[in-house]
1. Using helix-only ellipticity at 222 nm (-39500 (n - 2.57) for each DSSP H run of 4 or more, over all residues; to 500) as the calculated read-out, with -5000 as its value, let me know the right label among I, II.
2. Computing P(r) over Cα pairs in 10 Å bins from 0, in percent, for residues 100-259 alone gives 10, 36, 35, 17, 2, 0 for which of I, II?
3. Of the structures I, II, report the one carrying the highest value of mean count of other Cβ atoms within 10 Å over residues 124-131.
4. To test your reading of the models, identify which of I, II gives 15 for relative contact order in percent (Cα under 8 Å, 6 or more apart) when calculated.
5. Distance in nm of label points 7 Å out along Cα→Cβ at positions 212 and 276 computed as 3.1: which structure among I, II?
6. Out of I, II, which structure matches 160 when volume of the Cα convex hull per residue in Å³, for residues 20-131 alone is calculated?
7. One of I, II was used to compute percent of Cα pairs over 31 Å apart, and the answer was 34. Which one was it?
8. Looking just at mean count of other Cβ atoms within 10 Å over residues 156-163, which of the labels I, II belongs to the structure with the highest value?
Structure I
């Protein structure tokens, strides 16, 4: 069995002319340099930060190798993800659609998603020595009778969480007042947006691998172009993965003010070239190499492994093969 820990995430942030393929190899071509070659078997994902020519053959090669291609614009914002087609096993999707069409079951699954997100808020607060009284929150969650009420509980908890998060930044170099996006108006929000995007990409890769449909969610409403199930299943990982990473790199001063540029008002604050190097150099290690025991399971996993494991467990839960989702 192939060891996925030997794979790499390939970030293409330099100016390149084209991407192509030969047999089982990705070819990255530059204007003034020799091409670079990467065995597709050694890639877990490709992240493209700059525009270039994509030969049609490379898309087929990436699909055959089950390697997703994440496209980011020049500001590091999500543009698109190209995944291989759904796997042939349609049973996970069949179970997903059955649950989606059952109003009572959809509401119960949405309740579990919100509960998992609230639990992640409590864990990250406890790690920082903050007390957290869950009684009122738990009562509101238990009493929420429909999706709108559940979204109200989730929204109120998220606002309180962001208010707490403002106090977790040390040193006074960075200030977080509120969540802003499209565009992010400060460095903290710029990092949150990029980290959420990358966490979503991993969640979507897991959904695609398992054979679920990313468009049909339970907590999040259907919306044109929205991967609603991806939004659902990444909710607990916003704090566990993305926000924990942002707090770490800022509090350790691994990213500083000189790593950001204030673009036009319509573009907000963005990482500059040096900032992107620092960010991605730490993100890939954090996401794919560091191991930790999650949620008291006693089993050490990387964050990527944990996200994949939780999506697999969700598919089993939908099919009635497990009653314990969400897991650790």
Structure II
């Protein structure tokens, strides 16, 4: 594909030879001649001088480059679009594989692909253009919208509701039982029936081996456009807003409320029955025992304002030195008291 054609499709300003052949995309350090790369992270600035790429997607205000440039208002987004030009999504032909089991009462929309060893239970509704890759299980009474895609071993449990254009990566479980048990007089645990459901809104992606539990009663909800990373646990009765990111190994205890456009970085953990306000950011490994205000950036455990946490960590790192100074001061005070006695 010619570089000029790529620039036109992306709506970027081209600086350089429009006739250059571009055969693929790659990271700035790995790219070779004939490939397009991008630059957004200042950490990789030295690579601008050494990259072998034939062209680079950069911000509009980036300085002169020694190779062809595609100037963009959002280089990372445009690089994502460029990847699709060279790596289109695979096509799955409509039809039901002979090994799949689809209940007679299931209502499957036009153009669906039901792969090997899938199971679709009674009274299920799935919209147009769905792809169930292989070994996917859809339990009784589930309701799923158009353009649903479930990779191998994904599971949607009974009566859960899923919107349009939802993507489940391998091993995702939507609507597994919430972790609810009541202690009996003899000390044994009595399982509380998880009678609620899980609701996933439009344009949500849930990545590999994550679980969104059903509510004990009522609903667990994931808002439109939210993205959930690998190995994330969303407990029963949680409500996650729109366009929020839950990064890998994050865990939400039951009845956590997370607002819109929040970012919970890797291994964030929350106590139950708390609220995280719109636009809040929780940095990696934060432990959240209390509510977080809208727009705040919190870090650490117990999670606090990130600036306060950084100051606290700076003090913590100096504790051995401070302890030595304290001992010396105590010894000096004791000496002065003895001399004055």
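1. Values: I: -14500; II: -5000.
The read-out was computed on structure II.
2. That value comes from structure I.
3. Working: I: 12.0; II: 20.6.
Structure II comes out on top.
4. On the way: I: 15; II: 6.
Only structure I yields this read-out.
5. Numbers: I: 3.1; II: 1.5.
Only one of I, II returns 3.1 for distance in nm of label points 7 Å out along Cα→Cβ at positions 212 and 276, namely I.
6. Working: I: 195; II: 160.
Structure of origin is II.
7. Values: I: 34; II: 54.
Answer by label: I.
8. On the way: I: 15.4; II: 22.1.
Checked I, II; max of mean count of other Cβ atoms within 10 Å over residues 156-163 sits with II.
Every read-out reported here was derived from the displayed coordinates using simple, explicitly stated rules and does not represent laboratory data. Note that the structure is predicted; figures quoted are calculated from it, not measured. Cβ atoms are built from the backbone, for glycine too; each structure is taken alone.
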